[in-house]
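Pasting the structures here.
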Structure I
Amino acid sequence: MKPAPFEYHAPTSVADAVALLAEHTDEAKPLAGGQSLVPMLALRLTRFEHLIDLNRIGELRGVTREDGTLTVKAMTSQREVEHSPEVAAAVPLLARATPYIGHFQIRNRGTVGGNLAHADPASELPAVALALDAEFEVASASGSRRVPASEFFIGTWTTALESEELLTAIHFPALGGAAWGDRSGFAVEEIARRSGDFALAGAVCAVALDGSGNIARAGIGLFGMGATPERARAAEESLVARSPSADDLAEIGRLAVEGLAPTDDIHASAAYRRRVGAYLVQRVLGRALEEARG
């Protein structure tokens, strides 16, 4: 298959890109790394009259840390994040989740912003953003705004972005700041049929301890468990002001998947996903606690 005909645009600034989006609205689609969009176009699962290639916009690339926040520009490649010492030190969960995305060839071209804006519910980075309370910076011809991760993911492949808006950066709370202090731990795990496949189920976890060794803050994100990444709020709340033992973790895992409605498909049943999801939460929470306590 080949894509349906489209008009190609290659702006060199964010201002030019959002002007094109304002002009063509629903008929236009930004093109980042293309690792998700190009196959969908080639299979004609979607079509657009205009493609706006973002690869010549230098201001959309790079990683900076300032005032307790790590900012990842939207066109920063997944490979750069995966191998960045600055990302590993500031947002360990992001650095550890990125190698799970596809294969290294995909991460060479794929971008952080493209992955998040694609909003695949089986993808790792949306769950990381959700668990860490990241914020999404969005630009349009009329200005910019920030969207909390909790409000960004609407449904499968659907986000809070309007047709004339462009995701420009993602802001993560950095390790050692107010959200995640020095006594914090992070972990990610998933189950897939083969290495590089989309996850059948996955979990990410961040915990921060107080001076007494109890949990002061927890973030648990699940992916592959519904139409959007899921935040295990009830499990997080049950952890605060506690120092759970290994015997407590299985119950917390079950609480994390309670009420979720994963899909049945040819790869796994909903019951399997719930069972595996609970086990993965148990695993990542145990690892994150071990790191924080160490």
Structure II
Amino acid sequence: MSTAQHPPQRGTIELEEGRVTAQTRHLGKQFILTVKAPAVAQRASPGSFAHVRCDSDIPMRRPLSIMRADPASGELEFLYKIVGQGLNALSRLRAGDSLSVLGPIGNGFTLNPDKPRKLLVGGGVGIPPMVFLGEQLAVAGQAHRTLVLMGSEVPFPFSTGDSAHAVAGMGPAVTAGIEALEQQGIATRLASLADFPGVHRGYVTELAANWLGSLSESERAEVEMFGCGPEPMLQATARVAAEHGVDCQLSLEEYMACAVGGCAGCTVPVHRDQGVTMQRVCVDGPVFAARSIYPA
């Protein structure tokens, strides 16, 4: 994965007629959708997303963060939760159905080689980019220096179990992790306000603060943080990063009409040294430095 800022990806986005290979339903109206779309899968990176057509009778596409992309098989994987007519229609697709996929869109996460400790924080539908990034870090041999924290108010759509990895700052009752990531050598912990076994009862950002607070100053200097989720969680993530002096990148979740930078409907104020500018989440983001979105 590149460590330099990517240029906007307009002009390099694929419009591909994909084929659904699997769709599984999970509790809480959550679905994991697998689509064969080789051109998009070849170029997807953690933090990028696809704009999919949910139904021929619904002209407006829906943006979905990419959870996995396998260039070898040409498959993409998405996790989504039914919200509205479009995603309800998407949930009715079955293996063999066609799906128009526009992507990959946006500038994903960038990794600083001088910050070898990676802290990934995902909440709700913000979990997919963290899975994608975590698994790429594992492939790159960095699993042992990666911690993934996930929060959800509905049951996690993954197999969970007691983590085999000790994590500083976690209470003795906080033991549950995501098995698929744990098997790749990545330590994970979970948070929820629901009463799930082995899960921290509270916010995922509390776990992040606890872990960062357990590190020495020199250890924190090696950390960079990544987050994706609902806006209150992103605000809390930015605050935790600022309080502990940690660099942080956030992937924003915004409503998008065109998703290719034409309509400017997803603009957000971005704070730079030279002032505030309005930038488009779809092509200028969706990943931004936390301090540029939520300045201290």
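Here, each number is a calculation from the coordinates, and none is a lab measurement. Only a predicted model underlies this, so the values are computations on that prediction, with no experimental measurement involved. Cβ atoms are built from the backbone, for glycine too; each structure is taken alone.
Here helix-only ellipticity at 222 nm (-39500 (n - 2.57) for each DSSP H run of 4 or more, over all residues; to 500) was derived from just one of the structures I, II, and that gives -5500; the source is II.
One of I, II was used to compute percent of Cα pairs over 33 Å apart, and the answer was 22. Which one was it? It traces back to I.
Identify the structure, out of I, II, from whose coordinates volume of the Cα convex hull per residue in Å³, for residues 50-169 alone was calculated to give 114. Please report the intermediate quantities before stating the final value.
Numbers: I: 114; II: 144.
Computing volume of the Cα convex hull per residue in Å³, for residues 50-169 alone on every structure in I, II gives 114 only for I.
Give the label, chosen from I, II, of the structure having the highest value of distance in nm of label points 7 Å out along Cα→Cβ at positions 154 and 210.
On the way: I: 4.0; II: 2.6.
Greatest value across I, II: structure I.
Comparing percent of Cα pairs over 12 Å apart, for residues 18-57 alone across structures I, II, the highest figure comes from II. Given a value of 4.6 for distance in nm of label points 7 Å out along Cα→Cβ at positions 42 and 258, calculated from one of I, II, which structure does it belong to? Only structure I yields this read-out.
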